[in-house]
Structure 1
Amino acid sequence: MIQVKEFVDSDNSYAENKANQFLAGLQEDQVINVCYASVVKSSPSRSESQRSTILVVYRTENRKGV
């Protein structure tokens, strides 16, 4: 089965650390793709905030009877 896991945070190093911890628990052949995006949003008060998103697409082992 193919699944996705998303890591989103305003601190890119936090999202990166969480994604790396998750990836460390997978076998290399389970990882299909890793995508990264960063967005800077402006508020009406003209302050800016950054949000980083990491998406991991991975394969899980199929279990019989499921």
Structure 2
Amino acid sequence: MKLKLNLEFSPPFNEVTKNLFDTFEFEKELTLEELIEFFGRTFGEEFLNLVWEKGNKGEFSQFLSIV
């Protein structure tokens, strides 16, 4: 099963991704943890610092919303 994600990156995430919108395709389903790891590999440590509250892995930042 393929998975296609159409994403909208709002500030401050779009400052790191350099895009407001992006599409990613995966060969199989992902867990949220795997998706965050993918974003870390794709966009780097700066992106991960925005995901986690004050850099504390496991505590989501107030900037992160999934709609």
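Here distance in nm of label points 7 Å out along Cα→Cβ at positions 10 and 26 was derived from just one of the structures 1, 2, and that gives 2.2; the source is 2. Identify the structure, out of 1, 2, from whose coordinates relative contact order in percent (Cα under 8 Å, 6 or more apart) was calculated to give 26. Of the structures listed, the value fits 2. Given a value of -6000 for helix-only ellipticity at 222 nm (-39500 (n - 2.57) for each DSSP H run of 4 or more, over all residues; to 500), point me to the structure among 1, 2 it was derived from. This figure was derived from 1.
Source structure of the calculated read-out (semi-axes √(5λ) of the Cα gyration tensor in Å, 31, 12, 8) within 1, 2: 1.
Rule-based calculations on the coordinates, nothing more; no lab input. Bear in mind the structure is a predicted one, so any value in this text is a computation, not a measurement. Cβ atoms are built from the backbone, for glycine too; each structure is taken alone.
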